[in-house]
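Just below sit the structures, each encoded as structure tokens.
Just so you know, all these numbers are worked out from the coordinates, no wet-lab data involved. Since the structure is predicted, the reported quantities are computational estimates derived from the model, not experimental observations. Cβ atoms are built from the backbone, for glycine too; each structure is taken alone.
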Structure 1
Amino acid sequence: MKRSFCVALVVLGVLSVANVAMAQDDSSYIFAVYYVCDQNREGWSDTVTEHFFGPIYDRHVKEGHLSGWGRMAHNAGGEWRRLEYMASNDLNTLLDTRDAIIEEIQADVTDAGQELTAMCPDHDDYIWQQVEGSQPLGEQLADRPAASYSTYFVCDVARQERADEIVKQAYAPVLNRFVQEGKLKSWTWFGHVLGGKYRRLLSYTADDHKALVAAVDQYSEQVQQENPELSTEFSSICNSHTDYLWDNKISKP
């Protein structure tokens, strides 16, 4: 855990009916900050973020430095209570913009930054790259559903690219079918660029958590039935995971 004030972002699912392979030139990146917060004050941290930091983020979106930003609230899962994210199609631009935002917050809204640190003193930083999904990441930020489900995988680093291939071959067709049938709004498979122990992230969205949990359970069973060998191989590569349910608090395209 790091203990200094940081601006940031998270990861989340994407969407649509098309089975869109994410080419390298279309890569989308997310800088995600996962906060551990005082649960008695975490709601106020959302207000501080929206009213003091939000205008800074919005300006960078308007100027084309970011494709979007947002903030998610813990519904169920581990110790992370909030996630804040910034998205861009270019990694260098994303890193430069994050540095600029931190400088602006420290210069213009120092007190708000200190208050956020007091409410959410610990955080983990991750950078994720979209590998596959139902549509490009930037497109989904304009119409973000209320509920998200994120599965964070610990994977064998030497074989994690094979896991990407399995997701494209065995998981994507089922997940895209679920989007077409309206059981999911979107899904996205992310690869680790920077951060802690989690190497891959599979994220889904829907209008509510009950529908989301039911859809994830159903699609997992279908993948096992349709591609048992690939499902088993995937589990051998990414053999540990942590699940979270998130509520969409702020989503700005």
Structure 2
Amino acid sequence: MAINEVFLNPTIRQVIFQIRFPNLFYLESRMGEFQMKVMKDFPKSGLTLSRQFVIAEVDKIPDVVKMQDESRGLEVGKIWNFASENGVELHVKTNSLDLSSTLHKTYNNPKETNRFRDMIKNAVDAFLEVAPIPIISRIGLRYIDNCPVPAQDNVAYREYYNTCLPLDRFALADAEDMSYSVRVRRGKHFVRFVEAFQKADGKPQLMFDFDGYALNIDSATYLAVTDELHNLVVAEYEACLKPPVFEYMRKPRA
């Protein structure tokens, strides 16, 4: 069945949207204009300075090069931070823009007024007005879910999930942690999926991590592509779940 309802107790814990683009060296001079355009949705603002680390390859093994002495100079990156009154965060760098929310329960359900898609559209449209980039090198839409574990045994777990974990070989009852990761092409786009079980403080926990992304996108089509990524992620999420999880999500959060 297609997921077309807003749940009282959804498994979603964080949703992240990001676009990447070539470094825009003039972007700092446009930040004041951008701030005015998004101030209604993101009235809180700030600036973070971060030092850049250099990554080198030594015999194919990545290694972090020691930070240069400050007297020799080290590139400093700026991150412009904006936040809504209810905690949605917007970050802009010279080569990326991202939105992060732990609030939203729906991407674009027409019955709801608080939709993550609207936040994306408002922020990116404002950005493209001040920085009209023709091509977006990467668009990503990522959902992180904390899912219920009925019991730490194979039978109960399989009643809830169409799992990718190797339970035929390793019993969940014996596991301290167990994970599965895959990155696949879906038509023109890609999906990365992680299913990760672990015991934390003696309690079983389960995380699903879906990251749908597209490469080299005409900026005029960014929203349509984001819709496609959302549909891909929802299809993968739905394929993981069995009816007891939907019943769990329909009940009020304890």
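Structural remarks
- Computing Cα extents along the principal axes in Å across structures 1, 2 gives 55, 38, 36 for structure 1.
- Structure with the greatest value (metric relative contact order in percent (Cα under 8 Å, 6 or more apart), set 1, 2): 1
- Test item: mean count of other Cβ atoms within 10 Å over residues 202-209 calculated as 21.4, pick one of 1, 2: 1
- Between structures 1, 2, the greatest calculated value of distance in nm of label points 7 Å out along Cα→Cβ at positions 170 and 218 is seen in 2.
- Each of 1, 2 could give helix-only ellipticity at 222 nm (-39500 (n - 2.57) for each DSSP H run of 4 or more, over all residues; to 500), but the derived value -11000 comes from 1.
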